[in-house]
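Structures for review follow.
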Structure I
Amino acid sequence: MSKPLVLSLLLGLSLLASVPTARAQAKTQSRCTEEDAGPSRAGRDANMIETSVAEPRSQLQELVGLALQHSRSIGALRLLSQAAEADLAETKALRLPQLSLIGRAGQIGRVVPGADTLKGMQGSATVSVSAPLYDAGRITKLTEWRTQLASAAKYGQSSAEEQLALQTVSLALDRGRYTLQAQVYSQYVRKMACLVDSLEIITKADKGRSSELIQAQKSLQQADLQYEQTLSAMRQTEIKLRRFVGDQLPVSASLSTVMAQMPDLAEMQADILQAPDVAQASAQAQAQRSYAESVLAGQRPNVNLLINGSTVAGVGRSSDWIGGVTVNIPIFQPGADASLAAAKSRYQAASLQRDDTVEAKRYRLLETYENATAALDRARRVVEILRNSDRVRASTLQQWQQLGRRSLFDVMAAEGDYYSMRVAHVNALFDAQQLVALMWSMGRGVLTPLR
């Protein structure tokens with residue numbers, strides 16, 4: 001076969017690939033030009049990769065609010081905080097006078113040798129009033145102890161709310177990640193389907209190129225598998241998200257850049273001391289200190305006011321009363337030193353735990369900041385690679401269509417590289433956002449940048 005004839009045959013095959021029948025051409029254009037559309041699938045799958053026009057920050061705030069309302073653990077912590085407030089009110093009431101009434105009635109008898117036997121009905125009533133006058137500051141320290149415990153309970157509730165907010169935002173970002181990934185893979189499927197359509201037309205004219213059709217069909221199946229795996233990951237994420245916010249899950253908003261701005265590192269380090277878990281640890285340490293001081297005060301003398309009056313009716317009728325003060329001076333209390341040492345040790349342990357919490361958060365913040373910076377830099381570099389990858393795939397496809405100057409394997413590799421880089425760009429963006437959300441949660445809270 002002469003060289004001009006070979007060129008003519010290749011040119012004819014190229015024309016067959018680029019100028020199909022009217023019906024095939026319409027089908028190919030439909031699947032090749034709608035880059036933003038997903039593959040032909042069930043309505044449920046098509047709806048999953050759609051995004052709403054809702055403002056992303058407002059939607060994240062709404063999801064966090066629903067999670068806080070829906071959480072039973074937050075409700076339990078709220079009740080524990082109320083219990084701590086009630087304990088504080090009980091301790092404050094120790095300063096107030098205490099009034100008690102004791103009544104007694106019944107048959108009595110008394111036998112005294114050499115005297116008349118006394119028996120009959122008798123009733124008595126005793127009224128007692130007592131109040132602390134001086135206790136070496138014990139009630140004051142107990143009140144401080146309960147106050148700090150109540151604060152620790154509130155901070156514990158706030159810390160749990162912050163962790164729940166972070167989990168909710170993290171799951172929402174993962175949902176947005178898989179939504180964008182599914183959109184990318186749906187375009188990849190459409191592109192592979194376009195190539196399969198073209199090769200089906202070419203194969204009708206040249207049976208020797210059926211292996212290329214099989215290769216294209218294989219790439220289409222692989223792209224479709226990636227799409228299905230992404231949808232499965234999205235469904236799993238939505239199940240986790242529904243556990244927090246309930247079954248009424250809104251359509252995901254576009255979350256690709258909602259938390260992509262890096263916060264100031266120095267500001268984040270200063271905000272660590274405002275974090276609820278750090279404040280809780282500080283309150284617990286202060287509570288243990290106040291308790292140790294109350295134990296010490298309890299081992300010192302104390303003075304109380306006492307007023308006591310009683311009356312007896314019936315047999316042996318009488319009345320008596322007493323008013324004054326009682327003084328209690330501890331002389332020997334076995335175990336008192338051990339009790340005080342235990343309280344001091346608990347205070348020192350709580351202080352060390354607070355310092356360890358602050359130090360751990362600082363180093364974790366530095367690590368997270370570095371990872372977030374690297375993720376944003378990776379996203380920027382991927383964008384630069386994407387531009388070149390798009391040029392390569394366009395040129396490769398054109399050269400393959402024109403006289404077979406490039407192989408189908410080159411086309412598949414160029415398309416696969418392009419879409420994998422797009423997925424890598426999505427992952428880099430959302431990795432950075434996850435890390436930024438984590439940094440905010442270490443300080444003033446993840447909702448701060450959303451407001």
Structure II
Amino acid sequence: MSSTLAARATARPTASGPKNDAANPPRGLLPVVLTATFMTALDVFVVNVAIPSLQADLRAGPAAVQWVVAGFGLALAAGLVTAGRLGDRYGRRRVFGLGLALFTLASVACGLAPTAGTLVGARVAQGLAAALMGPQVLAILRTAYSGAAQARAFAMYGLTMGLGAVFGQLIGGVLIRADLFGLDWRSCFLLNLPIGLAALALVKRCLPESRAPHRPGLDPVGVALITLALTGLVLPLIQGRESGWPLWTGLCLGGATALLALFAVHQHRSGRAGGSPLVDTRLFRDRAFTTGLLAQLAFWLGQASFFLVLALYLQPGRGLDALGAGLVFTAIGLGYLLTSTAAHRVAARLGRQTIALGGLLMAAGLGLLLPAVHLAGATGSVWWLAPGLFVDGLGMGLVIAPVTSVVLAGVEPRLAGSAAGVVATVQQVAGALGVALIGILYYGAADPAGAFGRSLAALVVLEVLLAALVQLLPRRTG
């Protein structure tokens with residue numbers, strides 16, 4: 001995060017209420033909000049490992065299995081912007097606590113689900129609960145910390161997200177292999193019960209309450225437009241490839257585009273008329289915010305899709321089980337741990353170029369995987385992939401936290417919830433779009449090695465694009 005942006009972020013007076021002292025946040029704040037972040041990230045990825053077991057146990061058909069994954073992602077993406085406004089209006093700590101409680105209950109419902117239909121419903125509830133938490137975490141970090149402390153807080157946020165994503169498959173594999181109390185796949189969800197209850201017990205004590213001034217309205221027209229638009233956008237991206245891209249997917253995407261345009265017009269007019277738009281369009285006058293969103297888009301387009309194609313290559317392609325594939329993922333995790341913990345210090349020296357360096361390292365790591373795939377095929381050992389995965393992890397660690405903090409650093413505290421909702425929504429939509437586009441490349445090839453190679457080539461381009469987009473961010477001047 002550049003020093004200019006950090007100075008601008010801390011120079012503005014807080015609009016979050018007297019309890020929110022950015023110089024002295026409660027000691028337990030980070031552990032509580034990062035626990036929720038880890039639970040959400042873990043549940044995005046761990047379900048992929050659990051699918052074979054739950055499919056056999058619940059006698060679930062292909063459509064039900066798709067919705068176990070898609071229901072969570074769809075509910076999460078559709079609810080984020082509205083959740084940001086709920087936090088602004090009713091208090092971010094209150095909405096976060098509600099989301100955490102619902103997420104914990106929904107996790108129990110997933111773990112105890114007697115049928116596939118019940119599991120799908122519980123996963124949708126999980127997604128909605130995660131949507132309630134996500135924007136509050138970003139807004140709380142933005143308003144509770146300032147300066148170097150804020151940079152460290154976002155670094156820990158990025159570390160937590162990455163650990164949940166990278167080690168989700170390994171954790172799921174270990175739980176299923178251990179088969180604790182005969183729970184098999186159910187332990188992947190029931191694990192959230194003790195963790196969620198422990199975090200809930202600390203919410204009131206450790207989280208300062210903050211909200212936007214003047215209790216902004218809910219904007220029911222805006223809520224309806226953005227919910228329908230994001231549902232229409234994400235649903236065909238999730239379901240389209242599996243369904244062969246039928247006519248309804250194109251109609252949904254076209255309708256979603258029109259609804260998004262209508263939403264933008266409504267938000268602009270509402271703001272000019274003195275109303276309470278869900279998304280204050282003045283946010284987009286800030287070059288750091290707008291360019292940072294584009295950088296978020298490029299990064300998350302590649303991130304979720306890379307984890308997908310790597311898992312497909314290792315498991316169906318190379319015949320590894322969930323635990324074996326999870327162990328290969330640790331190569332990314334090791335690189336990620338090395339750089340993510342130091343990303344805020346690197347950013348203090350390099351500013352925006354920290355993100356560019358991370359993007360180029362990721363491109364280099366993915367490039368190293370191309371010859372490694374051929375070596376793995378020739379020798380039979382997938383560990384030829386480890387050096388490339390390690391370098392990719394190094395790059396990830398330099399991107400996740402800085403690319404989030406640079407978007408939010410200059411946002412006024414009163415707009416923190418709205419901005420956080422937009423950032424979290426871009427992350428989710430980009431992930432769904434990346435999976436759809438890279439999935440087309442992967443499944444369009446005749447063999448797993450060729451499919452993985454084609455996907456890697458496209459992902460290298462995305463990481464180079466990320467490094468280029470970063471050059472449009474404001475320069476560091478301090």
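Hey, helix-only ellipticity at 222 nm (-39500 (n - 2.57) for each DSSP H run of 4 or more, over all residues; to 500) derived from one of I, II reads -24000; which structure? Checking each candidate, the match is I.
Identify which of structures I, II gives the largest calculated value of FRET efficiency 1/(1 + (r/R0)^6) of positions 274 and 410 (r between Cβ atoms, R0 = 35 Å, to 0.05).
II
Each of the structures I, II was assessed by mean count of other Cβ atoms within 10 Å over residues 58-65; the largest value belongs to I. Supply the structure label, taken from I, II, corresponding to percent of Cα pairs over 21 Å apart, for residues 210-313 alone with the calculated value 54. Source structure for this number: II. Computing distance in nm of label points 7 Å out along Cα→Cβ at positions 330 and 362 across structures I, II gives 3.8 for structure I. Here distance in nm of label points 7 Å out along Cα→Cβ at positions 226 and 386 was derived from just one of the structures I, II, and that gives 1.4; the source is I.
Could you tell me which structure in I, II was used to calculate FRET efficiency 1/(1 + (r/R0)^6) of positions 250 and 266 (r between Cβ atoms, R0 = 35 Å, to 0.05) as 0.90? Answer for the origin of the read-out: II. Structures compared: I, II; top value of mean count of other Cβ atoms within 10 Å over residues 66-73, i.e. the largest, recorded for II.
Cα Rg over 2.2 N^0.38 Å computed as 0.92: which structure among I, II? The correct label is II.
Values quoted throughout were computed directly from the atomic coordinates according to the rules given, and no laboratory measurement underlies them. From a predicted model like this one, the values you see are computed outputs, not experimental measurements. Cβ atoms are built from the backbone, for glycine too; each structure is taken alone.
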